[in-house]
Structure 1
């Protein structure tokens, strides 16, 4: 257990104050019934079997931040880092700020933020390995790094950037509420170290001494509706109607009179309107593994489903897929799917623990996606293997494998879409994500089928195949185009970080964005020409190669934009800490090689 010093100051101890029965979200503050058999269980902190005597042990606790008092001294950061022995590039708690007004009435609002141990922890539900647990003791949301395999999905879904992906160790870790201190009646290290009395801690919905407000939101703090965080604010000083971030994210927060809250909008005064290619950043992001996996998986699913339509639905135009083109198609799809899965697995911080991805089927869309895609791959492999034999058992197993593959493709595609519907990443949280994935499945799947069919059988023998796949490809491209147009319209008028994502795709990545759009429109035109002219036209091969190049270009750039443009509803950073602009500068100049700069290693 944590040892209390003889000279521990009075302000470091937890107050024993009365709390309401429920919090403002309607959740019970007392997290355990009095007759619960687990009452009095030890948390086994540092293998100590002792049990704390805190009278409020089973009540939801949370932080209290007085923005009026914070002077940005970073004592809370230092205390947290020292207690948890953190490397320079990680911090469970960080202090950022927003600024507004004009000289001489310039105002700065500091924000100290760590994990908020939410009532509805999205990190817990999202984690595929079940590394997170919300305890009845203090309502703490704790994470076990030994269980984590380093996918980083919790860092996507958390609106407050609380989970930290340690790329050196290959796993995530985060604030643990200093439960060892709570057990002996002490506040967390960060709250005890606060010099200005800005950061405090106690049972949620209780107001500390000499404080008067219990707000759930201040400028720069994402909407509490995502996860119902256990932090309350005081901010009584008058602020300007607009507050700007000081890091490189071109967002400012504007007072919405109707909501009595600040909402994020584009900072037009600072945003760069110059159109650029930015191909290096676009095609060398940390998410290239996800680009490879989603594109390959969706291509293979589309192609294999067409193969099954040929065999089981008797679609005559696809008949070549069950004869001469069958094995080339099966071999190509198997190799392509294996490549996508390998890239995704190697992207993990701990690839050898990939099997833990199935641990949270109850809640995590990642676990369900993994299960669905694995079912599909097993069905695809089984179908191919049992197709080698000609007996009743092999036929039965081949048919069963086909059913498994179809179910797996439906489940995998659906949860591949659901895992990106993240409120903390508004650019993704739109139905266009589904239209993009479905469109890719049809267009790239159709292109793969017709390419293998033409190579295996020649143009003349594949005329019917070319005709029907042209319609499928056109449908897929049209679905994606409709989604993109709607998405651009919605993001442009949005009052969240998605508006900045759309702005950056038309400026910072503007030339790449228009190349994708032109390639997509041209693809529809060229494939339509192929359908109208027919396979016997002398220009077919030239048009076919052109359509393949255009569709691949549109798919690759479009999927890369999908990942590189997303801006999370994260907390504001400072001049160099939690500032992507500084991190990029540090890597370009060599400052990143100095560990004291706190720049996270550029690896995964």
Structure 2
């Protein structure tokens, strides 16, 4: 791609000699590179298109890496990467071995903090500011946070702390009216009023100067006069919420006006104490399909640039099946409610919101609140279904444990993006949920082998009691025909999909089909493998599992979860409890964070391939080992 000006920008310092007109031309070239690259690699297009000018202004005013810029979430850091020495590698974005889609300290000294989840930037910046002051240093620290991320409670905890300390720190509030979908809540309404009401554009200095001219007439009326001043100030001075927290508020300004943005950022740089710069941007700016559908282009796979349409065709996704099934259930059960944390589209709840608006709740980026609010709903007899990505459910662990499970409340957790999700990398892989949920007393965990079984599990979960989690993967299913009338699965029951006498392969989720493929390959080698679809990770079907394991004398487990505390660990615990000693091989994710890359490549890396399953099973059968069983106290769990 011909980008003559961009080709000359190798470091942020190269921006400082450019005129405003040249910066606008550079912005145009960067947008072309963004659209071209993301159309091939997939990624977060709309957020990045919206911050091109803002990023150029930031790097024109602040000097990275001496000054620190922390990108909240980090999905809008592509421009930052391009102008901080990674332009030539940008085509490798989100590819295995290539650039991460999020800030990574290991990639560049200009990436001051690894991010990937929302609402963390101001807290990290606060720690950096305190550390700077303790070390007697003078550099600037800037946290760039979206209005969507500001709905997260952690952001306000940090604002409270830094406002109290009075330490110099700059918060850039990138206000585009969007999280992934449109923002909701009182804060969103507050920012909207600031954007649209003309009086908020009055110069703060003029207002404060006028207020200072109001005289104080004696001690008997001074308090009344001060109250009048404060009341008037609240009416005409923008950003009073932030001013009251101890910040100097600057804005709102047009974040696509490079000259203005540079001027205001420089003013923030010269301010003593904490400051907030409120910039208004448009998500998807410069590419019509993304401007018209910013939620769809927030995070998107490869697409056709001319039309904006997705490339290729696929079966219906697990997310779509979940959403439709929940609508079907809700149509006949008025107690069923849907709760999401700023992701109605991503979790498949758009249709539910349309059909049942009074039973749908988007709480903003506030997973902790979503879970405890759901507990409050459950206490009153409703059945809340919390739809959330696996990686984001981690943020609400204590609420699941303390507010839901300890009371035995019937809250259903629909855990989307469970397992390897691919190109978004370490911060988004859903490989921990089995481990952090399985040890919670009373928690039931299910995993469907395909999209039709997901429908059955959702029906089962609604008819149960207590906390229930259903984990299912990202993306398209196998194209399995969906039954018109989903059926309840017997509680805690697994199923044998293939009989065998030499080895048992026990799997959870879609890996069940990989187990079947491996069993067929083993059969061609004269090895008879039984395949068990666990369905329930907790409680395990001990009767069925032990019968098959004792029969074959060897077991191999498959899961897309970390091995520590996962499904394989549960099976080992079951064997130990029954004093059974046999060879066990667990295949899953080793003790590390999983990098970004295509899911197929990552599964191959961790041995989750048909060929490796065949190899491991064959290796286990190369040694003859007797089953050692002192006694078998099979504990069968029952639950209505």
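Laboratory data are not the source of any read-out in this text; all were calculated from the coordinates shown. Everything numeric here is computed off the predicted structure, so don't read it as measured data. Cβ atoms are built from the backbone, for glycine too; each structure is taken alone.
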(request) Using mean count of other Cβ atoms within 10 Å over residues 40-47 as the calculated read-out, with 23.5 as its value, let me know the right label among 1, 2. (result) 2
(request) For distance in nm of label points 7 Å out along Cα→Cβ at positions 248 and 368, find whichever of 1, 2 sits highest and give me its label. (result) 1
(message) To test your reading of the models, identify which of 1, 2 gives -14000 for helix-only ellipticity at 222 nm (-39500 (n - 2.57) for each DSSP H run of 4 or more, over all residues; to 500) when calculated.
(response) 1
(request) Determine which structure produced the value 187 for volume of the Cα convex hull per residue in Å³, calculated from the coordinates; the candidates are 1, 2. (result) 2
(message) Please compute distance in nm of label points 7 Å out along Cα→Cβ at positions 272 and 336 for structures 1, 2 and give me the label with the greatest value.
(response) 2
(message) Comparing distance in nm of label points 7 Å out along Cα→Cβ at positions 344 and 360 across 1, 2, which structure shows the greatest value?
(response) 1
(message) Quick check for you: by relative contact order in percent (Cα under 8 Å, 6 or more apart), which of 1, 2 is greatest?
(response) 1
